[in-house]
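K.L.:
In the part that follows, the structures are each spelled out as structure tokens.
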Structure P
Amino acid sequence: MRYIDIRSDTVTLPTRRMRQEMFEAEVGDDVYGDDPTVKKLEELAAKKIGKEAALFVPSGTFGNELALFTHTRRGDEVIVDKNSHIMLHEVGASAVIAGVQLRTYDSNNGIPDPVEIKSLIRSSNIHYPPTALICLENPSGMGTVTDMDTLREIHEIAHSYKIPIHLDGARIFNAACSLKVDVKEIAIYADSVMFCLSKGLAAPIGSILAGTREFIEKARKGRKLMGGGMRQAGIIAAAGIVALEDMIDRLCEDHKNARLLAKKLDGFKEIEVMKERLQINMVFFKLKKEINDSAFVSHMFQNGVKINPPESDEYRFVTNKDVSRKDLDFVVKAVGDFLGY
């Protein structure tokens, strides 16, 4: 049985070309710097994002935590959104790996306030840890995209305090699609950027950490320390190359499908769609009547649709390359059947 999987865009399957390129990939030992396919991916990624250098890492969480580990020293403080992936979904790794303290700010559905961020920067005081890094997330995991003016203002603040910015840009190409800008125009306002190859871009594994050459050389040693020194990694890097060459331009299609799905779900009086958070390929909604969440998830699965249970009373459906518009009609029908339509 084929399932329509809208749990996330991490569930995307590699394309036929990815599988072929992986099969034929020229490889070497990447820890020795001998893998030509990894080198090609890193050079291409750096060029795409507008940075001097890039590093292939196993996952987005790995890339974010490596960035914190590289930018900071133990006991430093890092400013992050309280609803960010680094704060909520990385298993407290910042404390374990980098040994840093996180200081959180309240965002407006994932969009930061430059004034609040500035207010959180520590002054020099014997009682305070130094503010060593500001972390942003664009797009946010709440389905929103931070505008260019806000990014620019935060960058100016950070620069004036000589504090670097790390951007969790797991879906940065989605942000670029939403803002209708080249991805480099977003990345320029961050000293380091992490982005995922394995979400909407459909590679089976891997992420990229990009920044200056000096930063990436330091991060390369940190990657080894963290256990991320991969050997004949060209086999998986080959799929990442295809992801960057073939899959970026189609991301806007996922956004259109998400808006279509949101419109259809909004037609049910029992559903409240979070329309203000509909800027990328995610549809967030709440059910206005009390239901058995486990029963809903089970019903959808039994009808060929994979969904996640709610988080903080919110459901999230995520469109991706393997979900067609015909599939969306099937999803909506399954939801309607559960609600008694």
Structure Q
Amino acid sequence: MALYYEKLVRPALFRTDPERAHELAVGAMAALGWMPFACRLMEPWARAGGGRPVRAFGVVFPNPVGLAAGFDKNAVAWPAASALGFGHVEIGTVTARAQPGNPKPRLFRYPANEAVINRMGFNNGGAEAVARRLARQPGPGRRRIPLGINLGKSKAVDVARAPEDYLASFALLADHADYLVVNVSSPNTPGLRGLQEEAPLRELLSALTGANRARAALPGRRRVPLLLKIAPDLTFPQIDRILAVVADLGLDGLIATNTTLARPGPFASAEQAGGLSGAPLRARATEIVRYLARATEGRLPIIGEGGITDAESAAEKLDAGATLIQVYTGLIYRGPFFARDLARALADRRGNS
């Protein structure tokens, strides 16, 4: 199946504008999701040999491989993910206000390096529209796989008002999430990465954890696991300060990492602005995962993301201390059943170790 994709399907897609190809992929996955009977037929094959379930922050994942935020921004395609072998999906990034994102073109492939540069800018229909859509779909406890929701800041909102902007999204989406992610690490929204600094991060996360506690006190409501997604371009002292805030406020996990502004090796002369993802990010993302695991002594679940293009790079993240992994750019280069192939390979590897 992977060979068929790489020899026939991928060349056709790669002759298409990258963003148009992305839209076609999302549309195809959404169409599969409209056929639940077909999904149920495919699921046993997709999950076979995928290993034992993984438990993290109180949520059970059928396998460790998830679809990262950025693919399904508006919660239209995720119902088919289990039929493709994914163990979870993270939708978004979702912002409180609908926004078109940055001007096009804003997505660029680098096939020779198995990489992508994007400056999408959180293009999405907004938290209210996503919440309405999720209300018509299976909710927590009734899904084939867990659903995470990645929250970002609306571009039109000043950074100083970020807490109220994230709180607006939280209020609309918390009921629909198996877990929530606070994204302060995209390089494509002006000023967003400044929210990783200790003082604004503490203010933002204090507001969200407080709202989460208050919500859990209401009848019939539950506390939603809250994770933080960080950038790969942070220094270790910066990470230490972030971890102090995370520990003080009792967050449930971390995602490492988002895309990078660095331009290693052949990308030194790349002219496109935006975040670099794919194989060139592999080493740095693993380094961050390893540092987080050691600094937290394994007490905090970590979702490893960045540069996962095969079973070896996936296992590398888990060996470094990740509990789960997520893929997106690798899916572009490996095809729709990449998650199934990874889950099987990881299960085989652990079975033989």
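Values in this text are rule-based calculations from the coordinates and carry no lab data. Bear in mind the structure is a predicted one, so any value in this text is a computation, not a measurement. Cβ atoms are built from the backbone, for glycine too; each structure is taken alone.
K.L.:
Could you figure out which one of P, Q the value 32, 63, 5 for P(r) over Cα pairs in 20 Å bins from 0, in percent was computed from?
P.N.:
Answer by label: Q.
K.L.:
Compute distance in nm of label points 7 Å out along Cα→Cβ at positions 8 and 264 for each of P, Q and report the one that scores greatest.
P.N.:
By distance in nm of label points 7 Å out along Cα→Cβ at positions 8 and 264, the leading structure of P, Q is Q.
K.L.:
Here's a follow-up. Where is FRET efficiency 1/(1 + (r/R0)^6) of positions 40 and 184 (r between Cβ atoms, R0 = 41 Å, to 0.05) largest, in which of P, Q?
P.N.:
P
K.L.:
Quick check for you: by relative contact order in percent (Cα under 8 Å, 6 or more apart), which of P, Q is greatest?
P.N.:
Biggest value here belongs to P.
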